[in-house]
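Once you scroll down, you'll see the structures, which are given as structure tokens.
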Structure 1
Amino acid sequence: MAASLDTFVADLRAIFALRLHAVVLYGPHAVGPAPPGSAAHTLVTVTELGLPDLEACAAAVRRWRSEGLAVPLLMALGELERSLDAFPAEFSAIQSGYRVLHGPDPFEGLSVDAADLRRACEVDARGHLLHLREGLIESAGDPAAISRLVEASAPALRALLVNLARLDGMAGTAPAAYATDRLKAPHGRTLAAVLALVETPMGVTDAAREFGAYLAAAEALASYVDRWSA
């Protein structure tokens, strides 16, 4: 990966020349260990960005992907600061673990406002709750469909809890531990059980029988975010 990243930076320097400002590696590959086979994510800031630049990147993207790199997040200078309030969860996640590969640190002096992150978490929490309600109706009461709904919702729940832990100053806390710490029993335990489905699927009958508890826990989570204060 180190050689691939060096080549990637060299490609960007060839494309942007003096307009290349900074290249940042973020996510598991920046802090390690990264899951086997996962792509490395990068943020690239430039002084100017035009269509020819995007076309040049498009010509190189197949090779970047073959070397284990995700499509880079390209931003013109100034866009990053103006985007923090629009994508607080995403940029908060990047800031939680990154490494500068080229140029100055583009995040120096920048931070995500807690109010913006709380609002983004509330949008996700309420969206998660609405998705569960809609999914239950669409299942028409079929236990297998309910089981699929619960299992499919686990990754989104995990991402939400990771962002909430960061908001609460508990970055790095396991999502299940955060849920049981912040929500009253039995809601925290219920969410922890749903998170476990990422590793061990639940039986169809169990998922359908426990859906009411999951729905109540999702409601409690949305209420917690709504009432959150620094």
Structure 2
Amino acid sequence: MKIGLLADIHANAHALEAVLESAKKNRVEKLLCCGDYVGYYYEPDKVMALLNEWDWIGVSGNHEAMLMNWLNEERRSENLKTYGSGISVAADILTPDTSEKLCTMPIVTKLSIDKYRVMLCHGSPWDRDSYIYPDADQDTIDRMFTHDSDFDLLVYGHTHYQATFNQSAKKIINPGSVGQPRDRMGGAAWALWDTTTNNVELYREEYDVHPIIEMCEAYNPDIGYLVKALVRR
């Protein structure tokens, strides 16, 4: 079976469309998603509609926690100042059922696929807000492998950087960010896991960022980072 590994879509439906088109061409049958479906950008409804066309399983990210706070009327001004209008847009346009689904997703989930034990999380198995970068120190990497060692494949996100770690027969993969890569390579990042070979390949899809830029300029012209993250090389 071929499985798409996704993280940090951040309401960027154009990027997700590019990833899913590539996934179809590569005969992907299932998606595993590591959180942050909302936040930063402005089409969370389209993102959820696209995902729901697939067989997919996901966990929540820190931006789903922000959505919950927003719906509970907590920390709204802090969120707007730091991240822009993405969460407020999500709160306005997502259906109550969709919002509830996102806000009640597990932080960590385990599943079996073929003969493999798979764990999904956002930041790390012990903390949704942990940042585990590709250049993480050995103690941190060892902790990723040993904090809860009941896996063959651990998939995480949050950093917006692609990363792979291997230890014995275990793999840890960060597929990078679909919606907002931060490694100055642009595009929409994801990964493909083939359970027949147990091989994971990192992918990068090009797409037209101009519609997203126009939305940023309409919603949050004062937060330049939202555009910069899409175009910097």
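A short reminder: the numbers here are calculations on the coordinates, not readings from a lab. Since the structure is predicted, the reported quantities are computational estimates derived from the model, not experimental observations. Cβ atoms are built from the backbone, for glycine too; each structure is taken alone.
Looking at mean count of other Cβ atoms within 10 Å over residues 142-149, point out which structure of 1, 2 has the largest value. Present the calculation step by step, with values, prior to reporting the outcome.
On the way: 1: 17.6; 2: 14.8.
Once mean count of other Cβ atoms within 10 Å over residues 142-149 is worked out for each structure, 1 has the highest.
Compare FRET efficiency 1/(1 + (r/R0)^6) of positions 166 and 222 (r between Cβ atoms, R0 = 35 Å, to 0.05) across structures 1, 2 and report the one with the greatest value.
Between 1, 2, the highest calculated value is found for 1.
Output the label of whichever structure in 1, 2 has the greatest value of mean projected area of the Cα convex hull in nm².
The maximum falls on structure 1.
Mean count of other Cβ atoms within 10 Å over residues 6-13 computed as 16.8: which structure among 1, 2?
Clearly, the read-out refers to 1.
helix-only ellipticity at 222 nm (-39500 (n - 2.57) for each DSSP H run of 4 or more, over all residues; to 500) computed as -19000: which structure among 1, 2?
1
When relative contact order in percent (Cα under 8 Å, 6 or more apart) is calculated for each of the structures 1, 2, which structure yields the highest value?
Sorting by relative contact order in percent (Cα under 8 Å, 6 or more apart) in descending order puts 2 first.
Distance in nm of label points 7 Å out along Cα→Cβ at positions 46 and 190 was computed and gave 1.6; which structure, 1, 2, did it come from?
The correct label is 2.
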